[in-house]
Structure P
Amino acid sequence: MADTLTISLPPETAARLQREAEARGVSAEAVVAEAVETWLSYDDLSWEEDLRRLEEPGENIPLDEAFDRFEANIAAARAKVK
């Protein structure tokens, strides 16, 4: 198995990656390796957990309303910072 992987990134993504690496004081490769490792270790594919969450008490609202509330909370938080 190869220990090297080459990928092509859009210029704006590559620049963003480079800025992040510089801000952390590490190489771009280190940032990518950490991100990939985090992504690979994330396991949210649990039917039991999904079914348990569906059974939790609480209101169910349409997604549009949930996003409206979410955006309102963000706007309120940003207004407090100003």
Structure Q
Amino acid sequence: MISNSEVEEIIKKAITEVVEDNKSISLDEVFIGFDSEFESIDIVQIIALIEENLENKGLEGFDLLEKTFENDRLTFNELSLLIQNY
């Protein structure tokens, strides 16, 4: 089992590696959905990095891309909960 704080750190790390302007991004910010400010390519890259880091923590076989897009809208906090509830 992976802790909430570990999941949040993985998400934050993925965001900082993908987002070019290094602006401060809150976990309350919308990740996917009509009001998201992220480009599709950034979303896919963030998800891929999160999956890679989860696998490094021993959580394998989790198709985060599929689980993410089963939702119409997710904030980063909701994404964290989705991962933890898996």
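Throughout, read-outs are computed from the coordinates displayed, never taken from laboratory work. Note that the structure is predicted; figures quoted are calculated from it, not measured. Cβ atoms are built from the backbone, for glycine too; each structure is taken alone.
Brief remarks on what is shown
- Structure from which 19, 14, 12 was derived, semi-axes √(5λ) of the Cα gyration tensor in Å, options P, Q: Q
- Origin of the value -17000, where helix-only ellipticity at 222 nm (-39500 (n - 2.57) for each DSSP H run of 4 or more, over all residues; to 500) was derived from one of P, Q: Q
- Structure with the greatest value (metric distance in nm of label points 7 Å out along Cα→Cβ at positions 19 and 51, set P, Q): P
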